[in-house]
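Before anything else, here is the set of structures, which you'll find just below.
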Structure 1
Amino acid sequence: MNAVRTFFQDLAKISNVEIIQKISLAIEQSLYPSLPQSPPDVEALRIYLILHEFHLFDQPKLYSSIICPFAKSLLSLSKVALNVFNSWWQINQPSFFNRLIVIYKSCIEFLLQLPDTTNHLEVSKRQEGLFISMEMLRKLNEVNEAHNQIIPYHKFYVPELKDRVNIRDDYISWVQRTNRLSQVGGVTIQTGLYFCNYPFLFDGAAKSVLLQTDAALQMQNAIESAHRINLISCFTPMQIFDPVNPCLILKVSRNTIVQDTLNELHSKHSADLKKPLKVIFLGEEAVDEGGVRKEFFMLLLREVLDPKYGMFKLHEESNLQWFNPSTFEDPNMFHMIGILCGLAIYNFTIINLQFPLALYKKLLKKPVTVDDVKELDPGVGKGLQDLLDYDGDDFEAVFNLSFEIMQEQFGEIKSVELCTDGKNKLVNQTNKHEYINLYVDYLLNKSVEVQFKAFSEGFHSVCGGNVLDLFHPQELQAMVVGNEDYDFTEFEKNTDYKNDYHKYHPTIKMFWEVFHEMSLEDKKKFLLFLTGSDRIPVFGMKNVKMTIQPAGGGEKFLPVAHTCFNLLDLPRYTVKSTLREKLLLAIQQTEGFGLV
């Protein structure tokens, strides 16, 4: 393929336009019509690998003459022929695979930016081009996922989609769709072309919009249902009805927040979980406009993750939590935490939940691998990788392992057999992959089956439905805990000021000088201090809005963060070194939650 690429690169240097036009015409009029669906020989399939290197495929304006007709022929190949392609794409260099993705993404981007037209033939041509390009990318994505991502999944993103397409309307139409089909040439397409059939094209921000849309639909349905019940009760005077609240109201005490939340959720119907969440702290008058809800999640999760409950085990090397297989807690507690994670997503509240990617894989029914063990427990992960890497003939003598592992259960070290009679089955070069797979399965699945099942049922009682099928595990994780795409210049631009503070105030100017001079780790600590999380929403820094107001007491006092409102009380410091000292001291003392 390198020789093919070099040949086509030389061909692209030809300055004689007439020669290129003749080659193009020969491809359109002679080559394409002669391409069979079932080639007589595997070698005849190589044209589909080779021709994509022709430089005319870099010109998306040729989508209807060169690019899409070729893709249409490829997609029409027999299943056997397509399977050959799967293996070829897998063994070729990732750069060749990536080129195909760039070609068809460019077609989509080109078509989306074209001006509207009322010409029915042009509309049909564009729709077919769009459909074929997306189908080709679907095929490539299937190959990519089947082979553990030849290239990163985000290479399929088409960010222009959220700007060019009304993805809210597309999602609603997709949810309500009927299977109407039409024939365009030899390609069967839907008369309504749904971009949601191609979720791998959506980036995290676009999928966040889809999640918002799904949440809004479900919340609206729940609100309308509550209003209908209340309306019906007005016309049935002989019966006594309690008014149905259009919101999910949780009334809790700060002192007994875990038990109160558990009791409140037990008293709710499943339909109530789809309503907008409002939290009331008993004895307080604050109206929940989002800040109280945010504080509720932070306080509650800090409590349930406390070692005194023993529900989760902290792996110190990774600083990540995992389900404790030896917990004494009732599964209802795990069910509650699953509900809370679902409520956080559906109410667009980032929570500080330090779990590995394996959790989100399991929620989306994706298989976990040894890489997930490496993330959660690097020490164990390294040990398993050492087994994989070792190819010596003295494997059994070096490692001396059987299909039996030692685990702590309720304070005692006990042996666990990974298979029948595992203690008598030695691990060797032949079966080491089986051993590792069983080890991973036990650690991340079987040992915590009861706990995760309860958590998952709680989570899906809120977030179940079509929309979750659109997410990668990494994208779902970002919806729960945010991401690390920091833009601190944008953060400064979005900041508001109160009272006599403004962006030109001497203290404010000093604050931003100090902030931008801080290390990335200290900036993350500041975000944790201010917002309760060192990560940001999938929409980026524009969704992290800080307000700074002056604080009394003089320069000897530390800055104070009102975490539930992203509000910073900043004393009127006059010396930059003092401001730096006090700010760094404040962010070091948050211990995970800078709450006031």
Structure 2
Amino acid sequence: MDSLRIAVCQLNLHVGDLDGNKEKIITAYKQAESATADIAIFPELAVCGYPHEDLLLKSAFVEEVQKTLETISREINSCVAVIGFVSGEEAAADPVRRTSNSAAICANGQIYGIYNKRALPDYGVFDEERYFSPGKGKAPIFEINGVNVGVTICEDLWLPNGVIDELATNGAQIVLNLNASPYELGKIQTRLKVLQQRIQEAKIPIVYVNQVGGQDELIFDGGSMVIAADGNVLSNAPQFEETVIIADIEPTTKTSDEADIKIPLDSKEYDPPQSQLKHALFQPLEPLSEIWKALCLATSDYLRKNNFTDVVIGLSGGIDSAIVATIAADALGPEHVHTVALPSRFSSTHSIEDAASLAANLGCDHRVIPIEQTHEAFLRTLSESFTGISEDTTEENLQSRIRGTLLMALSNKFSWLVLTTGNKSELAVGYSTLYGDTAGAFAVIKDLWKTQVYDLAKWKNFTAGKEVIPNSIIEKPPSAELRPDQLDEDSLPPYEILDKLLRDIIEKDKVINQLIQEGYDPNMVKHVASLVDLAEYKRRQSPVGPKISPKAFGRDRRIPIINAYNRN
């Protein structure tokens, strides 16, 4: 045959929703059948979703995953389906016999074979060695419509001279690679580079499928690809969208007839004929557009998959809450976004007006709940205990905690999920109030530096062709407005300098002496590094938020709270 027709099924999967995932897989499979595909390829662990975490320590869950796969396999006909699932026993079982991260090769109502992932990542956000045993022995080759096909899973792709090279040497003509590859800015270009490196080494085409969707702090951006043996992209899927793409891919010349498993299939006529199939090709997104789509998807999926429909956001009139509200309105629809201004005597008139203008521009429900009387009541209650002690940030932080309490009350009463508005710069140095502005369920811009927040706001207005976020919000100096004439730069270096330094400390793990040698002011470096270390206990208690950078706070960066290490 000239080529194989492959359906690349880029699905938004839901961890633990076995029935829902089953229905998505079967629906996409039927779409592949109607396109007369030879193979339908699904993401890594498609049956159960990813990452599953300690669900894999539950034997009942593992058994249900396997039963669900068996049910799916009975729906598979002469279009071969390659489906990610969990094989073996629960992860708490004997390490030699525990679960594997596997792909099932299904056709004709049965499972013909299984490939077990060999390379188990155990860095960054990954913990696969906690749950899985690596695959061993010869990687099987499956003959499908006369073509020798190899199957690999995610991390297998990232290792040079690994299983892909082995499959090519043993006669595979095409390799399928199943993925649940988390997003970070620019990751799609990195993946393409790695794919082309493996193709250059093995001289074999690769079909790469990735899942899409939000899962806690991880985002999966899709971006599935079909790449020919010369390294050119034949077809690809858009990022951040659930879709099925169909591609005809030419295998390399057969060098061996000795496939491990031959799958008998009925002959078919392609519709449309192979010469007439049009391959989908999408251009990479511009970086700020990529970030926006990622945050919108993360927000909508966090709500939808947790059975929420609406959010509530405290609007201060500042840039952070403005960008969070705008993302939420795009992600959920403005009718599902409720904004609240909670002014005190320190809130400027222009901030209150800016908050109202933003809500009007977005079309969101907006209300004003003054906190001045509540703040005064708190101060009276504490006055005896505070006698003889001058005012400090304690009285300032009460305002933030009152706002957090009121937002949580609205959440409790109306089942609105609270979105917090802190950015990565503030989270890094602890410029936030525990149980105040950190109170909430999902931190949309938790992994955005302050300078990125400004860039994103300007981009949104530019692409919208109108002033969605009032320019007065973008142009005003940032301030928490907890005391008269307060500015962020009273306590912190300018964000243009601070963010660069924080990237070096957090994302590049540079130490103090190295940073000073690179030209940073020594006192500033020591002060900021100290703030980062001291704020670890706050970060540990902050809500989850979507990862978009190479190293985000949370599962990506695990630093002890009790920590006497000297950064020098």
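All of the numbers you see were taken from the coordinates with simple rules; none came from a lab. Just so it is clear, the model here is predicted, and its values are computed rather than measured. Cβ atoms are built from the backbone, for glycine too; each structure is taken alone.
Odds and ends about this structure:
- Origin of the value 49, 25, 22, where semi-axes √(5λ) of the Cα gyration tensor in Å was derived from one of 1, 2: 2
- Origin of the value -15000, where helix-only ellipticity at 222 nm (-39500 (n - 2.57) for each DSSP H run of 4 or more, over all residues; to 500) was derived from one of 1, 2: 1
- Structure with the greatest value (metric FRET efficiency 1/(1 + (r/R0)^6) of positions 11 and 219 (r between Cβ atoms, R0 = 41 Å, to 0.05), set 1, 2): 2
- Mean count of other Cβ atoms within 10 Å over residues 83-90 derived as 15.0 - corresponding label from 1, 2: 1
- For 52 (percent of Cα pairs over 21 Å apart, for residues 107-282 alone, calculated) the corresponding structure among 1, 2: 2
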